[in-house]
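Peer 1: Right after this note come the structures.
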Structure P
Amino acid sequence: MNKTWWKEAVIYQIYPRSFMDSNGDGIGDLNGITSKLDYLKYLGIDVIWLSPVYKSPNDDNGYDISDYQAIMDDFGTMEDFDKLLAEAHKRNIRIVMDLVVNHTSDEHKWFMESRKSKDNEYRDYYIWREGQNEQTPPNNWGSCFSGSAWKYDEETKMYYLHLFSTKQPDLNWDNPKVREEIFAMMKWWCDKGIDGFRMDVISMISKTKEMPDGKVNGLYGDYAPYSVNGPNVHKYLQEMNKKVLSKYDIMTVGETPGVTTELAKQYAGEGSHELNMVFQFELVDYGGKYGKWTDEKMPLTVMKQIISRWQTELYGTAWNSLFWDNHDQPRAVSRFGDDRPEYRNASAKMLATCLHMLQGTPYIYQGEELGMTNYPFQSPDEFRDIESINGYKEWCLDGKVSHDVFWPCITWKSRDNARTPMQWDNTEYAGFTAGKPWIAVNPNYREINAKAETADTNSVFHYYKKLIALRKEHPIMVYGKYKLLFEDSEELFVYTRTLENEKLLVVCSFSDKEIPFTIPDGFVRKPCLISNMKNAYDHQDIVLRPYEAFVLHRYQQ
């Protein structure tokens with residue numbers, strides 16, 4: 001297995017709008033991020049993944065880009081970006097940009113030209129189709145953000161495809177001019193000195209020529225068989241690698257909805273000449289009573305099956321990303337742990353142990369290292385996320401489900417849970433801004449904040465700091481082979497990692513009850529690398545406390 005810096009790194013995702021506001025307008029910005037680089041250096045992370053900071057009308061919080069080579073006014077200037085990049089590099093922190101090239105904003109100059117006429121030189125930069133008639137789109141596909149995936153345009157009396165918002169028209173990657181424009185833009189950023197790309201929904205860039213109706217799932221047809229892992233996606237990524245990626249020492253991660261372990265070997269195989277790693281969603285896409293909306297917790301046995309399959313089937317052949325949450329998911333401790341005050345600290349540390357001891361590159365989403373929780377939504381008026389706003393309208397206001405039934409599902413899964421401001425201290429607005437924040441601050445910021453946790457060596461923050469440091473000391477955490485134990489347990493996630501003559505035992509309780517446990521032979525009285533509770537682990541038969549986690553380390557004879 002090849003050893004590389006990006007396998008050994010720990011990534012920290014920043015959602016700029018909610019991280020730190022430097023000018024009091026209530027919106028996080030680039031200078032705010034720069035002001036907190038020492039905090040990230042102290043935590044010990046290696047790479048920042050920066051969610052989009054490009055010029056955008058902000059229909060989908062920056063994932064609708066109108067100019068790939070300019071900075072959104074809310075976030076500052078290109079000079080501010082250059083300063084952030086330089087200051088990060090001074091601290092040996094790399095910056096990975098979010099590359100959003102499945103679609104642009106409808107305010108991008110390419111699309112504004114494309115919609116003018118059928119013979120415009122930019123017409124074929126996007127996917128246009130005749131409707132079945134003036135009232136009926138080309139097919140029954142639904143968009144990710146509710147409603148049809150097609151928008152009728154009066155100017156030329158045709159429909160354009162938008163798998164996301166109506167203001168996010170899909171690019172036509174089958175047009176070589178589109179690919180050349182994108183590759184030139186990527187080179188421009190690489191020449192500026194950035195350290196890689198996280199590629200948004202990159203598995204969706206190639207669509208089939210035929211676009212039949214999809215199987216109805218909920219209210220609309222499923223586009224996935226025709227738009228995810230499409231016919232030319234690997235050809236286009238190999239072209240990207242040859243013309244751009246291979247020429248720089250950068251990290252590339254593909255957000256790949258719909259990927260399987262076999263497909264992951266094509267996207268991120270050791271010799272695939274495409275991407276370094278995949279970012280996949282099998283673990284977080286569980287459930288869905290109403291489309292994606294659910295309040296069902298995943299059974300631990302199902303979680304272990306999913307994680308174990310990715311651990312074993314990619315071993316030695318491809319590389320995976322490890323994450324519990326991000327800007328599109330609810331808070332990890334609320335979803336997979338237990339955010340009740342008496343259990344939050346222990347379960348947040350347990351989740352961190354479970355994830356960071358697996359093989360793959362771990363990602364920390366801003367605030368996860370503090371154990372930040374879901375927001376206690378009281379009203380749909382509090383949502384800022386287009387997906388949540390549209391989802392509530394489509395399911396509730398249109399009368400399909402009652403508010404009382406739907407509310408627990410949308411509040412548990414809303415992306416806005418992840419987008420409330422970073423909790424820096426216990427002053428007004430959690431120290432995020434001197435103005436009024438663009439989205440409400442979680443009221444628990446007085447108890448959960450960076451100032452308190454950096455001062456408390458028993459905090460979730462310091463536990464993450466220790467895990468990150470251990471990863472740098474112990475190659476077994478990065479390269480060791482995984483094996484699941486006690487696979488049928490609904491309370492315990494136990495596994496080993498093995499590298500040459502070293503072995504780790506990782507024990508994580510996902511229960512709020514006490515659980516009897518027998519430490520496997522060979523690990524009793526062995527050194528404890530890390531534990532979220534005080535315990536000697538010097539007897540074979542022990543009782544695990546709620547959400548207890550520990551890692552024992554031995555050298556084999």
Structure Q
Amino acid sequence: MTQPPTYSAAHILSPARDPSVHHEVYDTVMRRQHRLSKSRFQAGLQCHKRLWLESNARELADPITEFQQAIFDQGHRVGELARERFPGGTLVAEDHRHTEEALARTADLLAGGATPLYEAAFKHEGVLVRVDVLARADEGTWDLIEVKSGASAKQTHVTDAAIQTYVLRGAGLEVGRVFVMHLDTSYVYEGGAYDLPRLFRATEVTEQVEEFLPEIPVLLAEMKATLDGECPDVPIGKRCGSPYGCQFVGYCHEFLPDYPVTQMPRIGSEVLDALLAEGICSMRDVPPLFPGVTATQHKACDIVRRGTPHFEPELLEELAELRYPLHFLDFETFAPALPIHPGTKPYQTLPVQWSCHTIHEGGVVEHEEFLHEHATDPRTPFAESLLSALADEGSVVVYSSFENTVLGSLAAALPHLAEPIASVQARLFDLLPVIGRHVEHPEFRGRLSLKVVLPALVDDLSYEGQAVADGGTAMLRYEAAITGGLPEVEREETFHALRAYCAVDTLGLLRVYQALLTGCNGGAIVSP
């Protein structure tokens with residue numbers, strides 16, 4: 001048997017110097033020179049296939065969405081601000097393209113007695129970590145501080161901090177205490193500079209880290225063995241989205257047929273794993289007595305198999321409760337991690353936009369809207385404009401309890417408007433549970449979000465082609481327009497896109513209502 005060729009270190013490091021070395025071979029050899037990091041360690045805890053793909057086939061990843069990038073950027077902003085809680089420190093600025101320089105820079109700073117350090121680099125047993133904040137403590141020990149932009153310390157943060165502790169101790173640094181620093185949602189911003197000791201809360205996780213540390217050597221050995229082999233055959237499951245959304249979902253899920261079992265309502269991991277293990281991938285194929293499948297899930301599968309929509313006669317009875325004029329209402333909000341307006345807190349939900357399509361008796365449709373375009377507190381102008389538009393007559397049709405929750409928060413924040421806001425709340429009519437009780441449609445697949453219901457019931461209105469097509473993107477675009485220093489033309493384009501998106505929401509809600517009447521009356525729309 002012909003033996004495969006061997007290549008020297010010079011070949012591996014400098015393939016261009018030897019044209020006999022094919023670049024595919026070079027890529028393969030380099031892929032075997034794996035380096036774990038704290039992020040890849042976290043990926044490996046979630047799924048070994050994800051770990052392998054991140055290391056060897058990143059070209060298969062789903063594109064990073066605008067919303068995901070905004071989350072990354074937010075984390076960077078919070079991390080930079082958190083450093084100010086530990087003033088006088090030194091940043092190890094060398095990035096991931098200059099790892100050896102970062103390691104050398106860290107070693108020099110430690111030898112010189114520098115403290116605290118930001119983004120200090122350490123490597124042990126082939127695992128590279130960068131520490132958000134490393135501060136010298138008493139008796140020759142160090143505090144490791146992992147900064148997160150969330151509102152609490154979670155188990156995933158513990159394992160993140162634990163792999164850093166393992167590497168630092170292995171590299172010879174005595175880590176004493178370990179903290180997760182996160183935003184404190186009880187902090188009320190008073191304007192001006194942030195009160196950093198109140199904005200951030202440091203939760204000590206030393207005990208949890210110490211409990212997890214003994215598991216790390218075995219986990220690392222398993223992960224390194226995975227990276228040294230072929231791509232592992234790990235079945236899809238709930239792990240694909242927990243505790244993190246995996247960027248290879250599109251690749252790993254592409255084999256699924258229409259109406260996949262992954263879309264069954266509230267399906268648990270054990271049942272999903274059991275279905276896939278039996279080769280049952282479509283909701284059409286779920287057996288009537290499959291263990292663990294709930295009555296609600298079986299009903300969703302039965303509706304898919306039947307393939308035709310069904311409208312219960314009781315639907316008309318509920319819709320008959322509506323009174324003209326019919327106001328179809330939707331809100332958009334944003335919840336900045338770092339509060340912008342005095343009197344608000346981290347991640348506090350602030351309403352900034354509403355859209356309302358109104359059907360008057362006789363069929364005339366009008367549209368009104370509001371968007372707060374200024375870097376000031378939006379709540380008072382939002383509430384006043386909404387109360388003016390809704391006046392005192394007619395049912396206010398919404399989709400989910402979200403609008404009612406926002407109105408309740410507004411009433412608490414604006415006591416002088418609490419009474420008229422309560423009057424609007426009393427007129428709310430939530431269409432979502434009504435559809436859930438009385439409409440069966442195969443395209444719902446057991447789900448009831450407006451993004452699902454609208455295209456199932458209305459075939460000539462969609463979010464396709466919209467510059468903004470989901471609430472998450474709307475929120476980040478709005479924040480960028482208000483705080484990001486965008487050029488005026490770009491700000492106006494953003495506001496135009498936000499208005500168009502919210503208008504589709506309320507027009508879509510109106511059209512869904514009309515489709516319900518059509519379905520209950522053999523194709524003819526009649527007033528309730």
Structure R
Amino acid sequence: MSRAALLLALPLALLACGGARPAPPKTTTKAPLGAPRVTVGELESRVLFSDLPQRASKLGAGPLSIAASGEMVEGERVGAFVDIPTDLCLLAYGRASGSVEDLDIAAFADEGNPVAVDEGPDPRPTLLLCPPHPERVYLAAHVASGEGLVALGAQLVPSERAAEVARAVGARGGYGEGPRPAEAWPGLDDKVRARRTALGGTWEEVKRLAIALDARAAGFVTFPVEADGCVDLLVVPDETVALLEVEVMDAEGRVVARAKEGGADRAATLCSPIGFTGSIAVRPHVGRGLAAVVIARARGGTSRDLSARADVAWVAPAQPLEQTRNARNAALAKAGYAAPAMTTSGALTIGRRASLPLDLGAAAACTRVDVVAGAPLALVEANVWDDAGQLVTSAEGPDGATLFACGKGKVRLDLETRGRPGPFTVLARKERWQDGEFTKRPLAAARMLARSADGTGMLHEGALLGVRVATLDAAKLLSWETSVPAGKCLRASVGAQGEGTGLDLRVFDAGTNEEIDRSHAANAAAVRACAPANGARPVKVQLRATSGKLDVVIGERVS
């Protein structure tokens with residue numbers, strides 16, 4: 001058979017046999033998937049600090065403690081309490097992975113006031129807190145921008161090595177010196193005297209120190225505010241810093257006052273019906289250096305006769321209007337006041353004045369007007385005007401206002417809120433303290449009655465000793481003597497009206513000529529003198545106007 005025939009016959013034979021079948025595919029059996037291996041642990045945060053702890057330790061700092069660490073996103077905070085021996089400084093710093101663009105750190109006292117802050121726009125905040133400081137602080141880090149791993153470190157530093165450590169690591173908020181006495185601050189005493197003269201009232205200096213400032217970090221000083229008391233804050237920078245920003249905060253960190261802009265120095269006056277611990281934050285916009293801070297306090301009632309208008313630290317009333325109204329009526333009834341002859345309610349909003357008609361009656365007399373606020377109304381300002389547009393009386397307060405309006409007929413009560421909006425009630429009733437001279441000089445009488453009233457309830461304590469009137473000028477000194485009964489206290493209050501400005505009121509011991517008390521104010525002043533339990537005390541009271549002529553009403557009470 002030829003080759004061609006063989007090739008032709010082969011496929012025919014295969015077709016006849018049905019062809020060869022392919023082998024079945026091989027099957028492979030896979031093992032089931034297992035659970036992933038999990039290792040409990042945390043990211044190593046110590047590496048974020050690089051060689052900073054070692055550099056600080058070589059200069060005298062102690063070992064590193066990691067106060068807090070963790071993965072954080074923008075807006076999150078982390079922190080822990082850190083104990084600080086009273087004679088040592090605390091070096092604190094926050095560091096983060098490259099994905100965090102801005103990290104801030106702060107140290108807070110137990111009451112919540114910040115004592116040191118570094119909130120510069122970078123992820124490497126570092127601060128140094130030196131004596132005097134709290135025995136422990138809450139050290140906190142806040143991610144302002146970005147997300148990633150954050151670590152908060154702390155080291156103790158001897159005070160004598162603080163300056164060197166601060167310079168080496170770029171610490172802010174203290175750079176080694178911390179607050180120190182400011183007794184030798186050039187020209188500071190003259191500035192303090194000028195401030196007291198301009199402000200008026202009687203002040204007691206409680207703290208004077210110098211704090212370190214940096215354009216990237218605020219300096220902080222804490223101070224107490226007594227109930228129904230005032231605090232005055234004067235900040236005088238050195239020549240290396242400028243454009244100071246000064247804010248006053250309460251224990252919750254809320255800003256309750258700001259120093260007004262002007263020259264290089266800054267000042268703020270703060271009055272409060274309640275006691276709390278506040279703090280002042282000072283930040284320069286330019287430079288790095290020191291500022292002297294002088295803190296003075298005044299007893300209750302000073303806010304009513306300051307020459308300069310004080311910023312009022314307020315806490316909104318926590319009770320609804322019905323409860324605050326009932327409480328005020330009950331307190332006044334207990335003090336001997338009659339039921340209100342008029343009651344009017346309404347609501348105040350920010351930026352809008354409410355005007356209400358008020359009837360003082362057909363007979364000339366003095367009317368007590370209580371503006372009672374309900375939650376959340378705060379910072380109420382009240383003014384009473386007659387038909388001729390003359391001011392009859394004015395007052396303001398954090399949770400309402402109390403006015404004494406002397407006269408007769410129809411008047412207008414204007415109300416505004418400078419804090420928060422909310423409901424109010426006006427209660428008008430006859431004032432218990434009446435005198436024929438009050439309606440002859442209504443504005444002076446209203447100011448005297450308000451200055452004589454005590455406490456947040458604005459009540460006149462004790463027995464009436466007498467009322468007198470006079471006309472003052474800067475060249476005339478009015479003086480009189482009286483006797484304070486044994487175990488009692490005399491309170492002499494003055495209200496003024498007229499074209500002049502300023503009152504200077506003083507009380508002396510008539511026997512020794514020793515000054516007992518003094519009060520300087522724009523239009524109302526008060527002094528107090530007490531006698532020992534074993535005998536009466538003769539005293540001499542002196543009063544004069546600072547400038548121009550003033551008509552005054554003087555009231556004396558013994559309690």
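Bear in mind these aren't lab numbers, they're just calculated from the coordinates by the rules spelled out. Just so you know, these numbers come straight off a predicted model, no measurement behind them.
Peer 1: Kindly point out which one of P, Q, R the value -3500 was derived from, the read-out being helix-only ellipticity at 222 nm (-39500 (n - 2.57) for each DSSP H run of 4 or more, over all residues; to 500).
Peer 2: Working: P: -8000; Q: -13000; R: -3500.
Source structure for this number: R.
Peer 1: Given a computed value of 35, 21, 13 for Cα extents along the principal axes in Å, for residues 437-476 alone, which structure among P, Q, R does it belong to? List each step's numbers first, then the result.
Peer 2: Numbers: P: 42, 22, 11; Q: 35, 21, 13; R: 36, 21, 20.
Corresponding structure: Q.
Peer 1: Here P(r) over Cα pairs in 10 Å bins from 0, in percent has been calculated and equals 3, 14, 20, 18, 14, 11, 7, 3, 2, 2, 2, 2, 1, 1, 1, 0, 0, so which of P, Q, R was it run on? Mind dumping the intermediate values first?
Peer 2: On the way: P: 3, 17, 28, 28, 17, 5, 1, 0; Q: 3, 14, 20, 22, 20, 13, 6, 2, 0; R: 3, 14, 20, 18, 14, 11, 7, 3, 2, 2, 2, 2, 1, 1, 1, 0, 0.
Going through each structure in turn, the value belongs to R.
Peer 1: Given a value of 11.7 for Kirkwood radius over Cα pairs in Å, for residues 69-108 alone, calculated from one of P, Q, R, which structure does it belong to? Could you put the intermediate results ahead of the total?
Peer 2: On the way: P: 12.0; Q: 11.7; R: 12.3.
Comparing all candidates, it corresponds to Q.
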